[in-house]
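Read-outs throughout are calculated quantities, based only on the coordinates presented, and are distinct from any laboratory measurement. Owing to the predicted nature of the structure, the values given are computational and were not obtained by experimental measurement.
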Structure 1
Amino acid sequence: MRKFFFFLPLAYMLIVAKGFAQQSLNAAELRKLPVADKIVAVIGDNIILQSDLQAQVDQLHRESSRPLPPDADCAILEQMIAQKALVIQAQRDSLPVSDDEVEGQLENQIRGFINMYGSQKKLEEVAGMSLYQIREKFREPIRERLLADAERRKIVDAVKITPTEVEDYFKHIPKDSLKFFPSEVQVGQIVIYPKPSPEVEQYTLQQLENFKKQISSGQQDFVTLMNLYSQDPSSRQNNGIFTISRTDKNIDPNFLAAAFRLKDGEVSDPVKSKFGYHLIQMVHRQGDNAEVRDLLMIPDVTSSDMRAAQKKLDSVRADIIAGKMSFGEAAVKYSDDPSAKLYAGMITSPDGSTFLTLDQLDPGIVLTLDSLKPGDISQPTVFTDPYGKKAVRIIYLKSRTQPHLENLQDDYNKIQQEALQQKQYAALDKWFREKMPTFYIWVDPDYQRCKNVAQWAEASQQANHYEPTE
């Protein structure tokens, strides 16, 4: 069985309205508190609330490309308790985490948020709180994360693995469990979105303003106009209704800020996003989540706009081939793809890997790759993105592997990493089994079904002679 220990990111940094509602109280008093929000676990003098657990389940659901397992809440609760245990032990061990480190991490996060949303004002609108309040919300979770990371490093950094252990690990993998690696490619792209003329943009704005007047006067309803004119493909599904969250960093910040200013039933003025121009209707809002409809119009670009973009990319391609700049440098400098600066133009999988199978790429890229050898860069080509916007791109094929069955010669680094993770998992598992009885742990009866959590609570009660969980 090939299993690996991993830490879920416990401080999803944009659960801004909830923050981390955990409090530090006398553990013996916690079960007597008349709280509106249910306490699901206690470790030491720290509590974990149902709302915090559910917020992380919801966040993981939004960010996962696959359905969550039925026991996802157990896995996350286990990680939340484990995180608290590491923090408590780090404090016992007096591991150094300075105020300067915390403030540095906090400022990096704030700068990242501001870059993501475009401005401090937009961040505050999306978060629903001031920059000062955001800092106050995140300071202690960041300190806890640094403490937990320090304790975890103390445990796993001492774990080393030898080539003999890697070979032994591989030998013990059942033959029918060996992975088959299909052909994988590393692919990059530089994308330019030709900008429509000011006249075309103004015409689009006037159309949306006219639609808003028709809706306000009762001449037309939003759904009819959306079905007739929206260029958002999802407008034809579920009566155009979809759910958004303040915490969803994949949604354009201008769209989010405008949507969360609306009351139920209200329609926005035209809103500009990276996709085009929108009219947004608020269907229903509840806290940090809302159901909305979107009427999207994308200003047309002319053939001369497209030719200008192709000419520019042709020049960029020539500079890369001539060695004047690397592909990554060119992607950061010229690409309109929002992820270009993060990954130097490389296309990544949801887990951040640059190695992709062909079925993870859009058909247009796959077709282009047929004529490329590793190291080649395609000619500029016109394409339409998933939101219906026309753009021009060049494709870079960095590498291509042949399909093969997992083996030590071709996949040594991957196998070595797996073997090391397995050994680190064993070290962490041993640490938790030994340390958990030294903490006070109480778990709500509803979560006694969570195996590790229940075992930790039982070990704590037996070691410290606490009353059993009711």
Structure 2
Amino acid sequence: MSEYHRIHDHLWELPARGPMRVPGRVYASAELMRELRDDPCLEQVRNVACLPGIVGYSMAMPDIHWGYGFPIGGVAAFDPKDAGVISPGGVGFDINCGVRLLRVRGVKEKRMRRKGPELAQALLEAVPAGVGRGGALKLTPEDLDQVALKGAAWMVENGFGRPQDLDHCEEGGQASWAQPKNVSSDAKKRARNQLGTLGSGNHFLEVQVVDEIHDPEGAEHLQLEEGSLTVLIHTGSRGFGHQICDDYLDVMIRASKDYGLELPDKQLCAAPFESGPGQDYFQSMGAGMNFAFANRQLITHRVREVLQEFFGPECDADLIYDVCHNIAKKEEHYVGESKKEVVVHRKGATRAFGPGHPLVPPAYRQIGQPVLVPGDMGRYSYLLLGQEGAERHTFASCCHGAGRRLSRTQARKRSQGRNIQKELASQGICLQAFGRRTVGEEISEAYKDVADVVASVAAAGLARIVARLRPAVVVKG
């Protein structure tokens, strides 16, 4: 059982002990924290606190659950000028798994629902889902290198999107430090036909209805109102990012020994950020980020085509925002009372800059960066806005989803013998999935209630809740 104490109603501290260089901190309500009391993910928070160069705290968001090395929901920043490290375990296998939200114009909920099953089938055909499934766009090796360098910009340049889409993406849809030269041929081989695909697991494409407005001013700025439609796209870098992570785990295990790093868990293998292996991974990880940006951009283009096919040219979808989850980036943040450049790892966490921050797109600078928090396929997701409190306390980070409560095996056992598609239909949700196994793993009971998660980050001052989004059409792998 982990030792911790309450800082306030939604913040708990794990005191530094033994090799921990900083304390751990978990943002969660008392109820969510009770569920974590004996969870090994809290020990992972402690383990991350042992890494060289860590500053501030080893942190976790309320959607925390066990992950590879770092917990999912983990946030940590490292000072590159003080032997700070970069760790693939702090990014994860699905590099730049992320979410983008589209605002749909020109069709109302009632008309959309009349075509729900046909729309779901058309979306699944346009956006292939499932383990290893490829898309229609085949890349030459030269094209793939350009995607890895330019990200979403390559898609726009080649007719798969609009220039203004890039203005509404984190990093402008392009990790500028990316270099594909150190990405393995295995990773590139896996990537060639995977652009424009969802994958499996918790990835999805949803047509949603705005069913609650919590912040009228923010909703008006984002041109959302009750009853309007949105599309949420959740996917990442597919086999490309997975292989990059896999390849660099071997590199980092060797680097950890070469640089004499004492690790509480070998899954935290790392290298000093400014070392050769550290920079090779950082640049390759950037290439994975760009593939994910491009993937979500192509899916956006396909969704627009399907919507116009079903509802006419007057129906369109504008990109509200695209956020990253599994990344490490150099950013300037408060460490104590002063600002310095640090390497922020967000693994299952979302950037959440507040109003006025220069990296928030001009369209949103007045209100703060949109933060997109998907829930589960049977309940709801949320749109939030980052706040200055996140900049002060969490390296401008917030939650990224609901967080698993059950393992995939436990969820499959819980769903055995049930007709999940029929259950969702009784709630007005049309599900189209490539495989039954994923549906069983993704039942609502497998997740925390995302309403509890976002309530915790809002109460802690990290973000403010703008709107709740209810699923109407769900496409999964």
Structure 3
Amino acid sequence: MSESQHILFPILTKDAQPRRFIEVLRHRHELAQLNDKLAIVEKNQTVTYHQLWERVDELQTDFANVGIQKGDVVAICSPNSISICITFLALWQYGAIPFIINYKLETLGNLCDLNIQYYLVPNNNASVHRYFKSFDHFKQTNLHEGIECYINQYVNTKKLKDTAFLATSSGSSGKAKIVKLTEQGTLFNVKSNCKALSIATNDVSALILPLGYSYGLVAQFLSHLYMGASLVILDTVFFFTQIGQILNHFKVTNLFMVPPMIRQINYLYSKKMLQIDCPSLKFLTIGGNRIETSSITKVMDIFKCKVVKTYGLAEAGPRVATNIVSNPEHPNVESVGRANQGVEIEIVAQKNPDSQGVGVIKIHSPSVMSGYFNVRKPTNVVPFKSVITKDLGYVDTEGNLFILGRKDNHFSIDKQSFWYRDIENLLYKNFPFLKISIQKVRYSITIKVVAMYDFIIDLEKVNQVLVENFGAKAKKMFKIEVLKTNAMLNEK
């Protein structure tokens, strides 16, 4: 056996049992003899499972050379790529705390305020390099071929002991929160997710979601690695021009998306700008925010496969409930499904304007985070046990969870109660809107909309639809505001 082959799986002896999730991954891949199996594809690059772990091992010395120690938080600022997948796994194996930042830097505020000492940036990411070079206190040094390390010399760093890695919560608004996810919690959530979705070794998943968010990182990336499946990294900018060709070429079996992606696919397909024919596709999952049934119906007609509605939040691990939709006309299509194995969903009773059995959703799961990294200790979380969400909903007699919205997402017209989702369902069904944001200001409700790129909004028609469905008072109550940019997509 050569030295490189000997290094490939150095973590465990024959009789040892893995304790960390990263150890579990390598141990499973070794036992399954996946060395020659394709692990990740990106454009013209590929790595097998053997090459993946070989390159993970190669980075260990580089971390020590720039001063990174076990327990240090290390941010990786890069779009999805094979390189950041390997860097993430390498940092984790090394004992550092990896944190992928690859959505929009501004959602985290000023990075200098995060109290992170090390930032890794690929050489080809010019905009991020300019960002760090605008600060005098970052020292730049080379980490590895193609990767630069920026070291913040003026931070008061603290070693983290209760954390496997950090992920960003894709909250509905405001400053993004950074959650600390644990080894055993991640293992539990991944196992539960794989069982709920029936992910198998022969699956091929197209990766579009940013790995900085727990939905993409845990629910898709780590879950497929755990099963020894294959991942195809797609360019998020040119995804819509690639989708028809790539899905077929790689025999993709599942896609993970968020609602704006679904709406855009539906619109482009209706304009005959997309051709989709992928018989290998088994299911399409939708998470990150609620999705209206009208969009589910359209996308199922396009892809000819099941749609899986998922529910969760980064604080919980992130996957907690699953609804596998095979018929969009089924009464349970509005539900986000039943709790995943090992997860309990409780409705905390409270006074509600119109419904019995409606209350705040509380999640019980061993995958609940250990805490936040960038904000104070939360009062709604018991680490490793439970998290009280901000969502209101109910569970039917069959265990299906229905989410109505947040506490302030409720309004009345002529003593009849409605939720913001009633407005969303109506407008998404009748107009090609990419994103809708609704806010109550005193006695009026402001509806901010982003239309598809070439759709001209007729406000009279929008108001007419609202009045026809909510009554004459809707004309005064609802204020429509058209946004010219897709900035709201930052909120998913």
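From which structure (1, 2, 3) was Cα Rg over 2.2 N^0.38 Å, for residues 169-264 alone calculated, if the value obtained is 1.13?
Values: 1: 1.86; 2: 1.61; 3: 1.13.
Going through each structure in turn, the value belongs to 3.
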* log10 I(q)/I(0) by the Debye sum over Cα atoms at q = 0.06, 0.13 Å⁻¹ computed as -0.37, -1.38: which structure among 1, 2, 3? -> 1
